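Each structure below appears as structure tokens.
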Structure P
Amino acid sequence: MKRFCLLLTIFLHVFAHAQSAQELLDSALVKKEQLKFTEGIQLCEQAIALDSTLTKAYFYKAGFHTALIQKQDARADYKHYKAAVANYTKVISKESKNVKAYLFRGGAHDAMGFLDAAILDYKYAISINNNQPEVYNSLGVCYAKKGNIDMAVSYLQKAITVNPSYAKAYANIGNVYDMKQDIKNACKNWKQALLLGYTGNKRRYEAKCTKN
């Protein structure tokens, strides 16, 4: 009887901790809505201390670090990118087919300048699910940064094949054609991006493609 009571006590203790960890993550999501990202990180760390198996805790923590990147302090930003990579890696170690973790880790690697690592992450994501236009787009952008124009165009076209209304992919293909000094195709794709509602390249289109 004493042994049963002891086991019951241990079970209830573990269950209470699991609940507490989930409650901490729920509170972290509230901090996200309030844009209190540092407090969100602290809550995730507390949840992990209670239950290190909670994949969501690492995923949320990585997201909070990314949200703190302001692109004003390079050293601080690098620290947050590095923390994001570490936490997405934790997610992947627990869920090897978590597509979003590969995608977001790839984005962090890309921002840090580790293009080969980013490409590897994006390709892992594609190997799990090849119906992801945003991943093809990211691959295209990485290859463009590496100067591999043909591969860049190929992946960006795949993004459009999967989603013909993906405006950002048209804009990026326009950028790649501009790199090739193929202004005709650059303008064609920038125009399509504008028609689909993406205005990120509007000034470039107006400067290079519209007549006075």
Structure Q
Amino acid sequence: MKPEINTIIFDYGAVIVKIDHNLTKQAFSKLGLSDIEGYFNKVKQDGLFGEFEMGKISEQEFFDKLQKLFPENISRKDIIQVWNIMILEVPKVNLDLLEQLSEKYDLYLMSNANPTHINLIDQKLQNAYDVDGIQPYFIKAYFSFDVNMTKPDPAYFQLLIQDNELNVKTTLFIDDALPNIEAAKGLGFHTIHFTEGADNLETAVKYLI
């Protein structure tokens, strides 16, 4: 018997947005940042990247510090371009899917993200579909840099629960990272560990339409 669901919380990257972390890792390496694995983790950023995702440092401070990790001949423009290369697109089918789901469910977005990438995705949505960002598709969008917390911190989940008076027994959480799924399960959410990529989101949730 399928659980009764009236609320869905979506992750953003690799669920709704197509991303490829390896593109940035490879490009950083070519620019001279050899220990990229020491700085970059797609599940939870640590150190400099983590500070940026949690809103502890500004965009300017982030790129100032990041530039110091590269050879002096590498420009700020090159670094920003490489930082953004991992962000691909939002498939139109996913926007259509969100519109359909919003007719039956309360939708929320919960993302570990940084302002540079969110602004870039907003620009891509505007250019491709004349859409004013992703926020209108949700009752509320939560970004880690705004709330100063990252998944899988249970406090991040509790924020959504308390802000919106959510009932975890009727709420579905969809994410590509297993630690985030485990944290949500521990709080009583229904979950989908979605690892098939943003092109295939419809197949994972079509039973809900």
To test your reading of the models, identify which of P, Q gives 1.04 for Rg/Rh (Cα atoms, Kirkwood Rh), for residues 31-134 alone when calculated.
Q
Of the structures labelled P, Q, one was used to calculate helix-only ellipticity at 222 nm (-39500 (n - 2.57) for each DSSP H run of 4 or more, over all residues; to 500), giving -26000. Name it.
P
Mean count of other Cβ atoms within 10 Å over residues 159-166 - structure with the largest value, from P, Q:
P
For 30 (relative contact order in percent (Cα under 8 Å, 6 or more apart), calculated) the corresponding structure among P, Q
Q
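Read-outs: derived from the displayed coordinates by stated rules, not from any lab. A quick note: this is a predicted structure, and the numbers were derived from the prediction, not measured. Cβ atoms are built from the backbone, for glycine too; each structure is taken alone.
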